[in-house]
Structure P
Amino acid sequence: MFSYSRYYNIVGNVLGYSGITTSYSGSNHAVYDIGSGNTNGTVTVPPDSLVGTTLMRWGNYDTVNGAVRFVSAEVPSRLAQFANPVPASQTLPASFYLAARPA
């Protein structure tokens, strides 16, 4: 999630690669690299701390922790605009898991 990638939701995913992903957050082989600046040619974009504070992460399995994470600190519930309450349940909708079936 580069700079200015704000108000994203990452919910109910499997993240990382066993044996390759070595940390939960950071920039090298991490599940999340949040708000890092980047350079493309002569254009440099500085790091953006608002990416992390507006990002909702809930119910994702990651290979570093080897578990599904439901962490209230990863829910942007203190935003002045577009705040999300911490979900009351750790149950994700079945629609996240069901494959589309032909009619």
Structure Q
Amino acid sequence: MPEPDFEQRGNQFVTTLWRDWLTPGVLKRYDLNDRQAKAIQFVKTNKKISNSDYQKLTGAIKKTASRDLDDLVRQRLFTQIGKTGRGVYYVLAKKGT
């Protein structure tokens, strides 16, 4: 399951528990290739993926991995953490973001 959100609202403390919204039924609505589907399953288990992780997982070259990951961000399935370089990684997007 995704990590919960914790926030202070006035004098209340709120915890939001997120369910896995990327069910097989939801994923069928997206035009994902096999590499992207494999990456989503990887992130569900490992919490994040980098471009080099994607390349190792799928056998894709760097340019293809970048294009696939950018597409997952564009479709709002992944959120990119970091701007450029080796520190960039991707996590599952929260529903509606």
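Some points to look at:
- Distance in nm of label points 7 Å out along Cα→Cβ at positions 11 and 27 - highest-scoring structure of P, Q: Q
- Winner on relative contact order in percent (Cα under 8 Å, 6 or more apart) once structures P, Q are ranked, highest first: P
- Source structure of the calculated read-out (mean projected area of the Cα convex hull in nm², 7.0) within P, Q: Q.
- If distance in nm of label points 7 Å out along Cα→Cβ at positions 43 and 59 is computed and equals 3.6, the structure in P, Q: P
- If helix-only ellipticity at 222 nm (-39500 (n - 2.57) for each DSSP H run of 4 or more, over all residues; to 500) is computed and equals -11500, the structure in P, Q: Q
Coordinate-derived values only; no laboratory data. What you see is a predicted model; the values in this text were computed from it and never measured. Cβ atoms are built from the backbone, for glycine too; each structure is taken alone.
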